[in-house]
1. From which structure (I, II) was helix-only ellipticity at 222 nm (-39500 (n - 2.57) for each DSSP H run of 4 or more, over all residues; to 500) calculated, if the value obtained is -13000?
2. Of the structures labelled I, II, which one yields 21.1 when mean count of other Cβ atoms within 10 Å over residues 11-18 is computed from its coordinates?
3. The value 1.01 for Cα Rg over 2.2 N^0.38 Å was derived from one model only; which of I, II is it?
Structure I
Amino acid sequence: MPTPPLAALPIRRLTLRDLTACADLSEDRGWPREEHKWGLLLSAGKGYGIDDPEGGLVAACVVTEYGAWERPDLGAIGMVLVAGRHARQGIGRRLMRHVVSLMATTPLTLHATPYGRPLYEELGFKVTGRAEMLKGRFTPSGPESAVVTRAATADDLPAILRLDEEVFGSDRTPLITRLPAFADQLRVAEEDGQLIGYTAAWPNMDTHVVGPLIARDTETAKALIASLAARTERPLRTDIDVRHEELLTWAKERGLASIAFNAVMTYGITELPGDWTRRFAPLTVAAG
């Protein structure tokens with residue numbers, strides 16, 4: 001039986017049963033397998049993919065929706081991947097057009113590598129910001145901030161959700177409520193009994209990714225990062241909004257090095273909702 005042309009292969013919803021195939025696709029493109037992250041995204045978001053008749057996936061991506069149930073006010077697109085043997089044949093464009101069409105009038109956002117940016121611009125996405133990826137072993141340098149941080153408890157979750165929605169500009173309950181199980185550390189900063197920031201460190205290959213990082217100000221963000229670093233032997237990795245210059249300088253002085261820049265892009269809106277001054281780093285660039 002002849003193999004159908006790529007353009008005729010159907011796009012379908014992915015589930016957690018596709019986790020290994022998604023990780024294989026990551027590995028095929030030279031990315032880490034990242035099963036842990038794929039598991040979060042496929043459970044909190046909606047995966048879309050194209051099956052390869054010879055086995056595995058031709059392409060995949062994930063959309064994480066935020067806002068009211070069945071009435072999202074923002075969608076974050078991530079993990080857009082096409083198998084190397086099928087690259088440059090229009091597959092990524094077809095998959096993205098499918099997702100954009102499904103999302104209808106819902107505004108969209110994504111983090112684009114320099115490689116992927118031309119495709120997204122062709123589809124109508126606009127660059128609205130940049131994030132700098134840092135990685136390295138954090139080395140404390142004298143006394144740090146006096147901001148009080150501690151491990152989060154179950155009782156903190158309602159306050160974390162309220163702060164997150166206020167700063168992010170959309171309800172992310174399905175994602176944030178998965179953090180306690182997903183992350184190795186979940187910490188909060190508080191003042192006079194009020195939550196003024198929170199962050200998490202989650203395992204990704206040999207690193208701990210710092211994110212999300214939401215804080216009242218730069219000093220609070222510094223204290224939260226330092227508190228995570230003090231409790232792990234792994235290198236840290238994070239993606240910080242380039243407008244937070246003071247935090248970037250501070251992190252680099254403590255051993256984290258710049259390894260990449262990604263463009264923050266939007267579709268249907270001119271800028272992301274919420275308060276960028278308190279939004280320092282995403283949970284992952286794949287989910288915003």
Structure II
Amino acid sequence: MDFKQIEAFVNVVRYKSFSKAADATFFTQPTISTHIRNLEKELGVKLLDRKSRIVEMTPQGSKFYKYAVEMINARAQAFDALNDNSENIGGILEIQTSSIPAVTFLPDLLSGFRTSHPGIQYYVSVSDTQTVIDNITERRGEIGFIGEKINSSSIECTKVAVDKSVLIAPLNCDIPSALKLSEAIQFPFIWRETGSATRKTFEQAALKSGFEKDEFEVAALVDDMDTMIRSVEAGLGVAIISEKVASSLGSKVKVADIVDFNEDRSFYMISLKSTSFSPAAEAFGAYVKTTIR
């Protein structure tokens with residue numbers, strides 16, 4: 001077993017594709033395949049399920065993956081310690097993020113950090129808050145950004161940004177600039193997926209105000225923020241989104257405050273405790289904490 005084989009396996013898991021892993025690491029696809037085939041032969045187990053279009057780990061692959069990541073990170077830390085050059089950090093930094101951080105504060109953080117560390121390459125995966133938490137727990141990414149605070153003995157959670165939620169509506173919608181929840185439920189809603197922290201926060205506020213989920217007319221359920229926004233623009237319904245995102249839309253939609261849902265929304269950086277981080281992840285985490293002070 002050598003590190004090229006382990007890195008090939010980790011990258012195929014990361015990109016869920018042999019071809020994408022090859023592109024990202026500047027190897028050929030046959031080379032990636034050979035490395036993984038030799039690794040599976042040496043370990044005596046099948047690590048990847050190649051039957052579907054998207055490559056997934058087998059149960060044995062899932063068990064091995066966390067150790068593979070630990071080995072790669074420990075190796076990178078050893079080289080970093082011997083080189084004693086914190087300005088020469090490189091490699092791929094895998095980040096898991098929910099949709100709002102992905103389009104608000106995260107791009108500035110990525111750009112600012114790479115200015116000091118041009119050798120860094122990012123792999124950013126955007127999903128809902130619960131998926132981000134699950135992926136970080138399963139070591140599919142070293143650092144995550146989510147829209148709710150979690151209390152876990154295994155996850156470090158650092159507040160990094162504050163925002164609020166607003167309602168957006170089509171331009172032809174007769175809606176005031178401020179309204180109550182009781183008025184908002186008259187409109188058809190476009191919801192994010194169940195794991196969305198924005199949806200969860202809004203539903204909790206509605207329940208506290210005496211409204212049940214089934215009182216809201218649901219026009220659509222989408223798992224992509226851009227699709228949700230475009231659907232609002234097209235007149236399908238209204239939606240709850242970040243005020244920062246809404247402000248970037250200009251005159252494409254109407255924006256309204258919900259007066260009895262005006263709590264500030266906090267966003268957090270998460271990572272696993274008691275684990276070996278790559279030098280890139282360690283430096284980036286420190287950079288974020290310094291930047292937000």
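Here, each number is a calculation from the coordinates, and none is a lab measurement. Everything numeric in this text was worked out from a predicted model, so none of it was measured. Cβ atoms are built from the backbone, for glycine too; each structure is taken alone.
1. Values: I: -8000; II: -13000.
Going through each structure in turn, the value belongs to II.
2. Values: I: 14.9; II: 21.1.
The value was obtained from structure II.
3. Numbers: I: 1.01; II: 1.14.
Of the options listed, only I reproduces it.
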